[in-house]
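A.B. asks: Read through the structures below before going on.
Just so it is clear, none of the values below were taken in a lab; they were calculated from the coordinates. Computed from a prediction, not measured in an experiment: that's the story for all the values here. Cβ atoms are built from the backbone, for glycine too; each structure is taken alone.
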Structure 1
Amino acid sequence: MNILKHTRLLLLLLVMGSCSSKKDIASQTNTINFNEDWFFKMADNPAMTDDAYLKNTNFSSWDAVVLPHTPKIEPKIVNNQWQGISWYVKKFSLAEAMKGKKLFLKFDAAMNIAEVWINNKKLIEHHGGYLPFVVDFSSVALFDKENTVSVKLNNFDNPVTGPKPLKTLDFNTYGGIYRNVWLIAKNSLHITDPIFTNKTASGGVFVSYPKVNKQEATINVKTHVLNQIEEDQSFVIKNTLLKNDKEILSKTSEAYILKSNQDQQFSADLILKNPELWSPNAPNLYHLKTEIIQNGAVVDHEITRIGIKHIEFVGQDLFWNGEKTFLRGVNRHQEYPYVGYALSDNANYRDAKKIKNAGFDYVRLSHYPQSTSFMNACDELGIVTIDAILGWQYFSEDKAFQENVFQSAKELIRRDRNHASVLALA
């Protein structure tokens, strides 16, 4: 079989894997997979301005693509990967049921500088190619005709985001919208997104474990709620713990009142008797359903998969749930032949499964934040992770670089803080 046939087969498998990711929507009924029906074009004409791309209505010369996507099929051995400017455009209609809701697009990652326009209105410029970013397009959404989202990507070397220049780097920084994109519709009273909210130790649902032993565990659940209604709102928060789809325990708060256009974090403790603890040898997982309820109706909810554990270092020894533990580990990069970073969720799971089957129970994520789907696989399979922001033998005195590093660290923690597999961040 020649290399072209190999390439076609690999692309087919990866596309099939990406289409199957629609089943992940089950955890959030207000979230829709947004990976299909995109158009893509490399910016191969230097004379064309941003405005020319934005006003284009003829996509006959563009490629019809499905995300995750890489801008260029690279050779199997990559010595000089492609760098440049690329564009993605998608036309979409919004259901009438979404009128009056807060509307967001969430990009799990896009390399490296991303500028996003919706209906020709520039809404964000995001720096960094490995972490999610969220675009609020509520104010420009159209319901009487099609909407257009346009994304301009730049994966040239960048001294602010790092890493060091590609010619001196020992890994690649492929381009493209190479992870999933989601359309999210929320009521005006809702649980926030921790990345978008950008608040210290807050945003979304934040789970911690003040007390853990084999007899009892305390699960602390902090829920950050935003009221964007022009009136004060009364509601309760209900937290339900499930194991294998069976309710284990639940707790409903007293009635809270949140003033108009205010946000607040609410805390609750769940006491679980005889918890099934998470460890590399026994990766026991629970689902935590957090609901905002008004007048008996659920107005928003989030489902968070958690693993209860207690970790302690004593001298040079690691104790996991009270037992001395030795971890056997590997490094992992997220790139594949030909498609670069554009891995399907299934391909990420396959990597984790192969690592576990090879006898390893620990992965150092080199040298950047990796896909949520890979983190989910590690949670399921019992693979401990060292999570990392982007970095490899590179530092700059530039204030902009340092601010970007701190912001990336915050965003990585907010994305991965509830994953059972995370041991530490680097």
Structure 2
Amino acid sequence: MLRTEVEGTRDICIYLRDAHVFVAEHPDEFFVDPSLTYRLDLPAQQVSPEPPPNVTIGELRTIDEADAVNAIYARNGMVVAPPGVLLQVASRPEVVHLVASLSTGRVVGTVTVVDHVALFNDPANGSSLWCLTVDPDAAPMGLGQALLGRLAAEMAARGRAFVDLSVLADNTGAIRLYERLGFRQVPELVVKRKNPINERLFRASPPAHYEQLNPYAKIVADEAMRRGIRVEVTDPQWGELKLTHGASVVHTRESLSELTSALAMARCDDKRVTRRVLSEAGLRVPRGITAGEEADNSEFLEQVGNVVVKPARGEQGRGITVGVHDPDTLRRAIAEARSHCPDVLIEEMVTGEDIRVLVIDHKVVAAAVRRPASVLGDGVHTIAQLIERQSRRRSAATGGESQIPLDGAT
């Protein structure tokens, strides 16, 4: 059932026998929620169902009330639901969805209770409380307790033996309230699926020196922590990490791990070798030569018409000149490339889409179309100002790794 969870929602599994064994068998998908289960035995004499003055408590019935409930959920950082779904669920006989409203009609509190007997013929004759919350700006004092009292009275009238609730273990204020009202802790575990909504509940705290990592190393660290892999930052300036999962230990530098062979790294490090490997694999590559004598360079330019000049080794586009079509520009482009690497590659310029493909375990897992930076004139700022603004945005989004150079080519 948990695997059918819809994106953007959060399902909860409680009363699962041997929940710890289930999670141990599927550690990459599920986790034990860091919550406590509390139980109120019914009837509950110490919880009064009387609401505060000028407050009415009744069942959820209208779309406007459902919208108001969602607004309260959002203010309290809870997951919202389509209003129609809230109304549909509230109409079911096994569910009681209560709302508290001021005399002005404003909804200021809500709670849902599930009747276990009506839902699955519970032999323990129980019920459970969910999503108790109040408007932080407008709810009168004691409203949460009144909602608890009302739902306890509803379930007691149905003959239920108890009402359970789940509360995060660090919510000490709520726990104190529940204990004061007669709730007692019971040994029931809650299981949830590892999804973006629940991430803060199962993801480990960032390791020491995490904030000093560059964006590429952070991506690896973040994904490892989401998967329950222990991360240790061994050299933040170099982007080096130690990843531990059980008995397995892997060291990485950004996306490069010790599992990558030295030969594979060398093939990727030199674009001339990369061209050969791709060509031998049957992929089309642009015509190209290693820059040599000026006459040979000019002859190749004349043959292909338009070229790209790049250092044979390097990254981030440093030293690359695109769209070279005359000998003078070619000489300057080669000199610029040699300032980054003594070996220079001259390649035929080919028009088309620039696509970056990510392959893992011989399977394509992602792809992105890469397009050059561009700015649109607004009649107010100069092109240089617009480029600087766009470059600041890129730099902020990539931790300073990506910027638009203001040079002759730009």
Structure 3
Amino acid sequence: MKQFEKIETGANIKGKRFTRIKTADIIDAIGEVVTQHTPTLEVISGELQPSALVRWTPRLPRLQSLELWDGKPLEDQLVHTSIYEHCPQFKSLMLFTWISTDRDQKFAGFLSSMRPNTLQTLQTISDVGVSAETFRALNNHGQSLEDLRLCLSNEAIPHLSLLKGCTALKTLRIEDNHNTIDLEATEHDVFLEIISWLQKCSDLQRLSFSKLQSGAAIITPVLLEEKIQLISLEIDSYTLKDHKAFHQALVHQQSSLRILFLNGDTEGMFRDDLDILVESLRQLRQLRHLHLILPEVLRDDHLKTIVADLVLLEDLYISGLELNDDVLPHLASLPNLRTVTISGISKFTMDGLLDFIARLGPGNQGIRVSVDMADTDTLLPEEELALVRENLMEKVGGTLDYMALRDPNMPEFGDSDSD
């Protein structure tokens, strides 16, 4: 094991000596040995030395995936050549970060060096400089690329329509790192081109727009495409009152949609806006996972209507306004529910929770119940919570997390003990 011991010693400005483990060097030393004795290796993951892939890839004919902490190794032209010549099954890339100049051009160079239509999965965890050049290069894999998840900057968002050749996508996630560009208002041609591109992605199953201001507007006409059958949809950073058409279009995916996460600004909503949303949600009868982060609009009656026919629901996260015992029997009637989080202000009583538990069935085994914002005026004492938890564990092996809206022992903002 001595060969893997990579440390350095030094002294700080005060003269105190220290020893530091050289993680990258240790990974390199281990990788050097492993790649010499494991030619069947399919995945390399970690923080690699820039030269590592040049040395390792000729030994790995079955390499399929790289998960790189830093994209810098991809800058080496020798890596491009080596993967092309020695790794014919390479198809997946994940990047956590990339600190360098001209990253867009360098990344495009790597993608263009690969065999055409071989890349199937690309994911960037942070902004790694992906922009127009990378998008153009990804079109070289337009018939193979099925899973694309990108974290993008302001510079990249206006170039999204350049991905128009990538029509084999099954999963698409776009995260706008800055959440400042409204494509519909400022780049309308690009906005329409993105819609046109996505409408051609007939195999699209999972779509997520995070912090993309025009996300709901982009997805609305896509939802209406008969050939597109989404399984999962996640949208945030949208203003609900401005997107009635989006809420109405959700119904067109009712036969396929299993996962729906909505997180938006509810300010300015009128009753009609809310009624349209509730009416659409209640028709999504294939849902297994429903997360609604919609502050201060949903009440007991809305929630009861939404879940009435969602008998396949397994996971429910909902924010609301003054949710009471009245809603609990309706939640208990969901035969497959295993996780429920009430994040809105709630006023549940011990009797209401015990009745909820009594109604649970075999399909609710192991259920986790979370009450995140219990009203402090009706807060349950510890002895009552203990009884509820005991009953929940005995009935279905479930657990209860219970938190107050605020700590009742903490003063309100602005309170002071002094005159």
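A.B. asks: When Kirkwood radius over Cα pairs in Å, for residues 239-286 alone is calculated, the result is 13.6; to which of the structures 1, 2, 3 does this value belong? Intermediate values should be presented prior to the final figure.
C.D. replies: Working: 1: 13.6; 2: 12.7; 3: 11.1.
This figure was derived from 1.
A.B. asks: When P(r) over Cα pairs in 20 Å bins from 0, in percent is calculated, the result is 24, 57, 19, 0; to which of the structures 1, 2, 3 does this value belong?
C.D. replies: On the way: 1: 24, 57, 19, 0; 2: 19, 36, 27, 16, 3; 3: 22, 41, 33, 4.
Computed on structure 1.
A.B. asks: Next question. If FRET efficiency 1/(1 + (r/R0)^6) of positions 135 and 343 (r between Cβ atoms, R0 = 35 Å, to 0.05) computes to 0.00, which of 1, 2, 3 did it come from?
C.D. replies: 2
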